[in-house]
Each structure stands twice: as structure tokens, then as C-alpha cells.
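Asks: The structures come next, written out as C-alpha cells.
Bear in mind that the values in this text are calculations on the coordinates, not laboratory data. Keep in mind the model is a prediction, meaning the values are calculated, not measured. Cβ atoms are built from the backbone, for glycine too; each structure is taken alone.
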Structure 1
Amino acid sequence: MFEVAVICLVATALMAYVNHRFIGLPTTIGVMIIALGLSLLLIGLDAVGVGVLRDYEESLLARIDFTEVLMQGMLSLLLFAGALHVDLSKLRSLRWQVGLLAVFGTLLSTLFVGFTLWLVLPWLGLSLSLVWCLLFGALISPTDPIAVMGILKSAGAPKNLELLIAGESLFNDGVGVVLFAMLLATLHSGVAPHWQEAGLLLLHEAGGGILFGLLLGYIAYRLLKSIDSYQEEVLITLATVLGGYALANRLHVSGPLAMVVIGLLIGNHGRALAMSERTRHHVDLFWELLDEILNAVLFVLIGLEVILVSFNAGVLVAALVTVLITLAARLLSVSCPAGLCRRRFGLPAGSWKVLTWGGLRGGISVALALSLPVGAERDLVLALTYAVVVFSILVQGLSIGRVTRYAIGTAS
């Protein structure tokens, strides 16, 4: 495993260098494009009889459990790092908007994508059962905080709109993972859980994750406040994240939500009241570098994983239709809460366009798709997931700045 990690890190460093030296795109998008292009090149070489390089990449990826690496490794660190610099006082003023989008919006999008895909696929010569379609809806509906927060920095959106999108992305993946887990249990058992059971599970996972994050965040805050030594304080934050995520999984509460809560507490109260200026500098520098490195590695892996996805003409058409369905679902899940609570949202005219186009999907969706039971259904779901993620990051991610300037500029 160490050798695989070294190879991934070296490949990421080389791709980051090539992007910075010759391409000039945001690091996450640039390295993903290079990795994606490399994988497609190897697929092309394999088609003309030179398959040794493709075989090597496939053997390398076979030694990486992408779901395990992201969901049980990178995710805790990336979510904490993302939440660390979110202004809690400003986020608190948007709590109802974030809550509506994260819970109601994710649920609405899951249902819309699932039922629409179930109705449309037979017209394209493909089919998935309703449970599989809803599973796809659950894994593709949450916006990915890793992708969103990495790309929004350069979008130039108004600060309250940027904070709303970032806040939603930090919380809705916890809701999506719970919905995914319930639907996966339904797939295995063949029996749908009663709405009361579903509600209790959501309360236990999401509510328990938030409470656990508050408790662990407070303990970490007290430890940080009791000393003034940046080496130990950086170590405390790292141990809190890794140990806390592992313990949350043991307690069957939402680890992602716990990490977001801990990041908000340490990033606001911890930085202001428990750290000296020197400690703040080193903590910020450590987590910023770790965030950048892990983000780059993650997006390289996403680009390389395309070599494991099976596409044909029918699936490509279905993928294009699915991209349109997910965009329509995003528009619906944004416009309904905003329309119901127009005064509460209080955003500039045209913000719905930015909210819709800024709903990026990323590695979490791919990881959930890869965790599905092996079979023809999983292959189709993985192909559709990959198509949406690639479109989201490359097309939406590269154009979100222009969409923001157009939407807000024309509205004003």
C-alpha cells in the first residue's frame, strides 16, 4: 500500500507541475484533466494493440479501494479543512437557508432524479429498478464540499451566496449518505423501511453526528486553550479529526457532519480564543497545505478511475440525458426552497442560476457508486455517476465564474 501511495503522490506532483507550468487551470481541475487525458490515451493505445500500459494502470487502481481511501481516509481531513475557515457567525445567519437546501433540497432531488431516470431509461433501451434509480439519485444529489469549496474560491460570487453554497455542500453530503444507506439496506433486504424508521435513522445519524461533533470539538477546544505550543496544537487538531471520524463510525453517527461541526468550532472559537497568533499561523498553514495536497491526489484518482468505467453508445446517450436530469433536479431543489422562503433567502436576483450551476458533484458520488454490489446495475450506475461528475467539474467548474458574473451582473 505504501508503494501505491508513493506512486499516486509522485504522479500528482508531476501533473500539478505540468498544469502550473503549461496549462494554468485551477489545480484540482488541471490535474483531473491531465489524468483523464492520460487514461483516455491508454484506452486508445489498448484499442490499437498496445495494452501493457492500460494493464499497469488497471492493476495499480485495483490495489486502491477508492471508497475506503476517500470515505474512511481523505474525507474527514478535507471536510475539517474546508469548515476551518467558514465564518460561523455569518453561517449562523444563513442557517435556515442552508438547512432547507441540505435536507429538503437533497430529498427532493433524490426523488426527482430517481423517478425520472426510472421512467426515461427504458426509452433509451436500458433499465434499472426503482430502488437502483433512487440509489443513484441519493448518491448524485448532494453537492460535493471538496469540489465546491475548491472551485468557488475563484468564482467571484457575492460573499453571502458563496457562503450559502459552501454551507449547503458541507451539510448535505451527510443527508445524502444517510438516504443512500437506507436505500442500500432496502436493496439488500427487499423491504423498504417504514417512514418512522427512516426518520429515526436520519435523526440518529445526522443528529448524533452533530452532537458528537459538538462534544468532541469542545474537548479539543479545551485542550488547545490549556497550552500554547503550536507543535502540540497542530497534532491535537489532526488527532481530533482522525480519531473522531473513526469513533463516529463506531458509534454509527455521521462522521462527515461531526467533522464539519468540529471544523466550525475550532476554526472560529478555537482560533479566536484558544490559539496564539503563532499557533494560528501554523495551524492554518498545515491544514491549507494538507487540503491542497489531498484535493490534488483525489482529483487525479478521479481522472484515472475512468479506465475502469464501461461505456458504449447507449450508455453515452443515457449519460448525456442523466446530466440534463441532474441539472433539472438541482434547479428544482434550489428554486422550491428559495421560492417558498423568498424573504428568508434574501439573495440578489439571478442567484438561482449560480446556485444551480454551482452544485458540483465530485469524489463522494464516485466513492458511493463504487461501494454498490457488483453487477450490471452497478456498472451502469457507475458510468452515469462518472459522466455527471466529469461534466460537473470540467464544464460547470470551469464556467462557474462566468455564470456568476453574467447572472449577478445582468440582474443588477
Structure 2
Amino acid sequence: MKVAFIVNQFPMLSETFILNQATGLIDLGHEVDIFTTYSPDPKNTEKMHSDVTKYHLLEHTFYAQTPPTNRIWRIVLGLWLLLTNFYKAPLTLMRSLNGFKYGWQATSLKLLYAVIPLLDKGSYDVIHCQFATLTFIGAVALPKVGTANAKLVVSCRGHDISAYMEEVSESIHRQIFADGDQFLPNCDFFRDRLLKLGCPPEKITVLRSGIDGDRFIFKPRHPIAGEPIRIVTTGRLTEKKGVEYGIRAIAKLIAAGASVEYYVVGDGPLHKNLQQLIDSLNVDKSVKLLGWMQQQELINILDRSHIFLSPNVTAADGNQDAPVNTIKEAAAMGLPVVSTFHGGIPEVVEDGISGFLVAERDADALAEKLQYLIDHPSIWQAMGEAGRKYVETHYDIHTLNNDLVKIYKSNE
């Protein structure tokens, strides 16, 4: 099969789940092209995952021009794109401007800019929109670039099925569900959300986001006499990751006399605010914001750590997380996990078995569970073994990629 992935950016250090699907499909003998809605971000190309190079994915990645923020220039450039490409697919380009059907994504010219790269690349058996926010791009392009039985497949992963769906109207919900042939929420929590939003149940298949367990080597965790307990968090520095509460919890441990170090891997819009919080709590010697890392760099950090902390919260705009891959990676390596009853996280962390879950935005509860683990290192190995087994059973990337191919081929 020939598959087109539609994504926001590629490569993205925080979206290895898309990379894993692309390389998995290639390993299974399929062709994958990647179309982005934005130009490449230099910070993501400076530290690319090695598989991007190994599989020559940049040679199969096609970038849309980023629409100018200035509306006048966006219209001027949009008119130029329309005029110079109109002969290739007039109906497709006119569909991309249908504001009655596609709302602001059409009137903002986002659809016009996004479909242009698809017009010269032949036909595809599947267009796979990697987030529900990208559904209309696939729907506009499919009649032009799809084969006779081509399918529009839509993954639902987090913001797209929480905050985004709260922002847009019910008519947009209906249009998304009408356009897509198959919707793939990555957890049961988001499957239920899709059903409540009105997606036909026959169009929904839960496809969990997997990891390659061979890359994340398990080892039992034990404290080392004379060394601090090392706690790690990984993720974009955005509100829903809850890093603020992780920092506050660590500060409470330090104030109580615990010998700990806390490492936060990732970057994002809250970096400055979080650094100010670290400084104000006087924990800058023990709490470090490390920025983005390549996967192997992250693995090295996890390998040296004892406990994984994922203090996720529901953001003010309703944005929520699925069972995030970083938790799976840490669990696969044997780290006990402390996280929250949030979104799809209870589907990957078994409370009291592979880690502990507490209420969102409760730094005291996070600190209490972390302190319990620090005081009871004898339970670390059993929790780590339980986490590894659970990830192997439910989140093996090879099994899940085979399932994805079956979904692509269903009802051909």
C-alpha cells in the first residue's frame, strides 16, 4: 500500500509515536510519504531521531508553506498559490476554500496552503491524518489523490479530541465524523469521548500508541548509598503536563530533608515560568530543566533514574492527555511511576501495582507518594516488573503496527 501521513510538523522530537508508525509500515513493505502543514522547525531537525536518517524519511517529507501571520500577506500569497496550482486540481482547491463546510480552516486559508504539496505526488491507498484537527485536509485532498478504494483514517491523540472539540461547533464535529472513514483513538478514554461527541461507533477502533521495547532495556531499580534519588519527567512544557506541580512536590521533599534530584526533559512555552518557579522555591541546585533530547539521550537519563513522575493536569482549555508514551518508556525500563488520575493515564499505570496515581493539581499528594517510594525502595523492583509486563502486553509497537495495516485493509 501507499500511505500519506498528514502531520503538523516533521520531525518532532515529542512525537515518536508518528515516527514509530511510519518506520513500522515501511518495515512491513508499505510506502509512506509525510505531508506537513508547517515548515520544518530547526530545533527539531538539530536533534533528529536516528530512524529519520536510517529510513531516509526526509526524502519522503513534503512541507506546506507556513501561512503568514499577517492576513494581507496570507491572502496575497494564497492567491499566488491558487493561481499557479489551479490547473492541477481546480475542484480540490475550490473545496479548500469552502468556509461553509470547513469553517475557519478554510477561511484562514489553512486548507489551501496545506493541500498544495499533495497535488503532485500521485495517488494513495490511505490518507492518515495523525490528529483529528487535520481531518479536513485529508477530506479535501482525498478525491484528487486517493485511489478508487482509498480510505481517510484519523488518529485522535489528545488536544485534538479534548480542547479542540470544545472550541469548535457541533456542525464541525459532524463534518469531521462524516468525512473520516475510520477514527483511531489511542485509548478507551478518548473512544468514549468520540462516542459522546457523536462519532458513529462502527467508525471507531482503539489503536494504542506503542513503543519498541527492545530499545528500552529493563533493569531493577535500587537506591545507591550516598547518592540522591533521581526523579525524572519528560514532556513538552505546557499546562497539561503539570510540571509546575512536580516542581512543587519536589520542593516539599527537599524541605522535608529528602536527598533528591529532579530532571525535566523537554521544552515549551512555559520554560521561563517554570525556571522562575524553581528559583523562587530555592531548589535550583536539585531541579534542572534539560530541554529537548534525542531518544538515546533520554534513554540514558532514564537508565540513571529511580522514579518517573508524570504530574499531568487538565488544562484550562480542556486539553487532556492519552496514556503518554514517555510513561510507557519509563515503565518498560523498570521505573515506578507516580502520576495522576488524568485522561487515559489510568490505562497505562496500574495504581498500587506499577506505580501510584493521585488527583490532579495536588502537589502534596505527589510529594506523599514520592516520599513513600523513597522510604520503601524494596517495592521498586516489583513495581518495575509489573510496569514492564503491562507495556509488553498492551503497547508492543510491532503488534500495533500489524493491527494498523489490518485497519487500513478492512472493507477494501
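Asks: Looking just at mean count of other Cβ atoms within 10 Å over residues 97-104, which of the labels 1, 2 belongs to the structure with the highest value?
Replies: 1
Asks: Output the label of whichever structure in 1, 2 has the greatest value of mean count of other Cβ atoms within 10 Å over residues 161-168.
Replies: 1
Asks: Upon calculation of distance in nm of label points 7 Å out along Cα→Cβ at positions 185 and 385 from the atomic coordinates, which of the structures 1, 2 produces 3.5?
Replies: Going label by label, the one that fits is 2.
Asks: Identify the structure, out of 1, 2, from whose coordinates FRET efficiency 1/(1 + (r/R0)^6) of positions 105 and 217 (r between Cβ atoms, R0 = 41 Å, to 0.05) was calculated to give 0.45.
Replies: Matching structure: 2.
Asks: Starting from the value -12000: which structure in 1, 2 was helix-only ellipticity at 222 nm (-39500 (n - 2.57) for each DSSP H run of 4 or more, over all residues; to 500) calculated from?
Replies: It traces back to 2.
Asks: So, one more: Say we calculate FRET efficiency 1/(1 + (r/R0)^6) of positions 249 and 337 (r between Cβ atoms, R0 = 25 Å, to 0.05) for every structure; which of 1, 2 gives the highest result?
Replies: 2
Asks: A value of 3, 14, 23, 23, 13, 9, 8, 5, 1, 0 was computed for P(r) over Cα pairs in 5 Å bins from 0, in percent, for residues 1-80 alone; which of 1, 2 is the source structure?
Replies: 2
Asks: Another question, then. Once Rg/Rh (Cα atoms, Kirkwood Rh), for residues 201-288 alone is calculated for all of 1, 2, which comes out largest?
Replies: 2
Asks: Looking at structures 1, 2, which one was distance in nm of label points 7 Å out along Cα→Cβ at positions 73 and 225 calculated from, given that it came out as 3.6?
Replies: 1
Asks: Of the structures labelled 1, 2, one was used to calculate distance in nm of label points 7 Å out along Cα→Cβ at positions 145 and 305, giving 1.8. Name it.
Replies: Working through the options, I get structure 1.
Asks: Out of 1, 2, which has the highest value for distance in nm of label points 7 Å out along Cα→Cβ at positions 17 and 113?
Replies: The structure with the largest value is 1.
Asks: Who wins on relative contact order in percent (Cα under 8 Å, 6 or more apart) among 1, 2, i.e. which is largest?
Replies: 1
Asks: Using percent of Cα pairs over 34 Å apart, single out the structure from 1, 2 with the greatest value.
Replies: Between 1, 2, the highest calculated value is found for 2.
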